[in-house]
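Peer 1: What follows is a set of structures for review.
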Structure I
Amino acid sequence: METPRVRTKRRPPEERRAQILEAALDCFASKGFHAATMDDLVRASGLSKGSLYWHFESKEDVFLALFDAFAATSFAEWDALIAAGCDTLEAAERATLGKLDSIGGQRGLSAWVEFFAHPQARERFAQVYREVRGRLEHSLSREMDAGTLRRQAPDELAASITACGEGLLLQAMVDPDFDLLRHWASTRQLIQRGIAP
């Protein structure tokens, strides 16, 4: 007697992609981009090989999509914070804390190292940093025009704020005892004193 096939519920493509990217983050963090294989991604995602290849042509496509998804989420969070009325430093603080949560500590740090080592991902990182500084510069310029910040070179200030946020974030990722909130508060006070009107 033939066993009836059990039909699995089809999930929307964006959910499948998210499932693959979540599994890929674990794979690339634990094995590294070069050592991880498409078969590893298939096993980690719980999907069939055909399903994986339906969404992504190669391991590199998955890798770059993972980076792009992270960047898109980060910018969406920033836009939402600014739209909600946060000032630049408050938005920077919340975005930094949100990034720490989304990266996921050591797992995310390992993936970041892989991104820096990959030429195309490194190009994307450069573009993301340009966009981060551009958004900060725009927000800072608006506050300077409103008179709530002292007039100074907004591009230089944006680069300094980016450096502070990324530096604190990196320390929090590698050191579980590092209190990001406490150190961001003191960093924010230093910046505020320097940019007060």
Structure II
Amino acid sequence: MLDKSSSLRFTVARFPLIVGVVFIHAYSNSVCIASGAIGLNKASALDEFVRNLISQGIARTAVPLFFIMSGFLFFLDVEWKPRIYLSKIRKRTRSLLFPYLFWNVLLILVMITAQSFKSTQIFFSGKRIWDSFSFFDYCKAVFGIQRDPISYQFWFIRDLMILVLLSPVIHFVITKLPLYFFAAIFFAGT
């Protein structure tokens, strides 16, 4: 377990990372809706530079740092036994999988509802979900298979869940085959 001082450091470090994620998502000058775009058409060179520096530069470190923090906390004081792994999976099911499913299914229901009223149909382009989605399309939209999840911002949680499931393999490779692991990371990045 983390001592109080380390826990406080993680708490303090999370705030600028959260702000960074907000800046990443606030990058666009305009919002596209079915009737066109709303916002600025063209920003000044200084505005573009500052926007790119913050949102596409500095803030882009937030997501990898969140993954590193999650991995550190996941592996903290871990003795790899099947019982402990299953316990961690159960905890992550409650803290990651259930909220992920809830928000993605809720968004689909909200979109179906909004697309059924004339006053809100203008905010959607293309076909209505219930007219064009099969059962497998709904599954793909919820789980982000061959596309982003319908609630796009939850791609992070989906990827984190996949890493949690693969954690015994990752742990084995890192502890037993570290040179191969770092070589694979190096060549994957080049």
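Peer 1: To test your reading of the models, identify which of I, II gives 13.9 for mean projected area of the Cα convex hull in nm² when calculated. Let's see the in-between values first.
Peer 2: On the way: I: 13.9; II: 15.3.
Structure of origin is I.
Peer 1: Moving on to the next point. Tell me which structure, out of I, II, gives -19500 once helix-only ellipticity at 222 nm (-39500 (n - 2.57) for each DSSP H run of 4 or more, over all residues; to 500) is calculated. Walk me through the numbers on the way to the answer.
Peer 2: Values: I: -25500; II: -19500.
Only structure II yields this read-out.
Peer 1: Suppose you compute mean count of other Cβ atoms within 10 Å over residues 65-72 for every structure in I, II: which one lands on 14.0? Show your work: numbers first, answer last.
Peer 2: Details: I: 17.1; II: 14.0.
Source structure for this number: II.
Bear in mind that the values in this text are calculations on the coordinates, not laboratory data. It should be emphasised that the depicted structure is a prediction, and the values quoted were computed from it without experimental measurement. Cβ atoms are built from the backbone, for glycine too; each structure is taken alone.
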